[in-house]
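Engineer: Below you'll find the structures, each written out as structure tokens.
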Structure P
């Protein structure tokens, strides 16, 4: 059993970690709204920039996930939530930038529209009010869907491993000097 001071310290640490995570989400969202979308450019240049961005972003996520796998279980889930937020903001910014090109998106005019479209794509809702029309936008959204499937699959695997580990530790009697919980 932990002394009362240690329990308070652990609670304070969790509160600081949560506040830091919320701060990072707010900061990332503010950056999303503040970074300007490039003006009109050739589709080929946009495709090169988008492809490069997806590769760099994908590599950063792989590195982050590798670090998360070595981290504690609570850190893993918070890290995955932060990665999900960054993924949504990255693809929303990309969708908004391709929408500047003529004939690529129907009804995508603002960053809020792009954020809405990205979240509905991630959630596989697809209301149809905002949708890709041009070939470049459709290719970009296809990459986004595949990226989301891989990310969500990886995240689900990590979370299910966390749940299995917690369940196993609670079912094994005598582990850590305690009896199994009901």
Structure Q
């Protein structure tokens, strides 16, 4: 039970929080994004360091979380955009602590096909200081946190879309 205590904490906080401003939770905007390394549902390694120069959208979520489930259609839409298809935008729906079989079943039932890195022990969530889910981070082409929020309501989908568009329009960092 102790092993999943952080998960229970995420559930309780995630159900109680409304979207927060950029300074109320997690890493500050402008912070260099932590270099996480996870395996996705297909067993392929996902390394954030390999994605520098691209815009990366991180959605920390779980199947049992109602606000997370409400946000996932937006994550799916992002994964279907021309920017995602062209590789300019990388959409990663980081699952927080669940069994792969449960997540695969959930994705199949809901017809989601976005990439799902698995965070079974919460290390990626800890690196991003995730205290409630859903938590969203947008990493700019420069490898820094460009935008973030926690929770999901009627306005969050549009906020996500606007943040992604702004990050895609930002100039690439000089080498």
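Nothing in this text is a laboratory measurement; each read-out follows from the coordinates by a stated rule. Worth saying up front: this structure is predicted, and the values here are computed from it rather than measured. Cβ atoms are built from the backbone, for glycine too; each structure is taken alone.
Engineer: Please state which of the structures P, Q yields 18 when relative contact order in percent (Cα under 8 Å, 6 or more apart) is computed from it.
Structural biologist: Numbers: P: 18; Q: 34.
The correct label is P.
Engineer: Continuing with this model, one more query. Taking distance in nm of label points 7 Å out along Cα→Cβ at positions 121 and 137 for each of P, Q, which is largest?
Structural biologist: Q
Engineer: Given a computed value of 108 for volume of the Cα convex hull per residue in Å³, which structure among P, Q does it belong to?
Structural biologist: Numbers: P: 131; Q: 108.
The structure behind it is Q.
Engineer: I would also like to ask the following. Out of P, Q, choose the structure whose coordinates give log10 I(q)/I(0) by the Debye sum over Cα atoms at q = 0.14, 0.20, 0.27, 0.29 Å⁻¹, for residues 81-128 alone equal to -0.42, -0.76, -0.98, -1.02 when calculated. Provide the component values of the computation, followed by the final result.
Structural biologist: Numbers: P: -0.31, -0.61, -1.00, -1.10; Q: -0.42, -0.76, -0.98, -1.02.
Only structure Q yields this read-out.
Engineer: For distance in nm of label points 7 Å out along Cα→Cβ at positions 65 and 161, which structure out of P, Q has the highest calculated value?
Structural biologist: Details: P: 1.0; Q: 2.3.
Answer by largest value of distance in nm of label points 7 Å out along Cα→Cβ at positions 65 and 161: Q.
Engineer: Upon calculation of helix-only ellipticity at 222 nm (-39500 (n - 2.57) for each DSSP H run of 4 or more, over all residues; to 500) from the atomic coordinates, which of the structures P, Q produces -10000? Present the calculation step by step, with values, prior to reporting the outcome.
Structural biologist: Values: P: -26500; Q: -10000.
For helix-only ellipticity at 222 nm (-39500 (n - 2.57) for each DSSP H run of 4 or more, over all residues; to 500), the value -10000 is produced by structure Q.
Engineer: Let me ask something else about it. Taking distance in nm of label points 7 Å out along Cα→Cβ at positions 89 and 145 from the coordinates of each of P, Q, which one would give 2.1?
Structural biologist: Q
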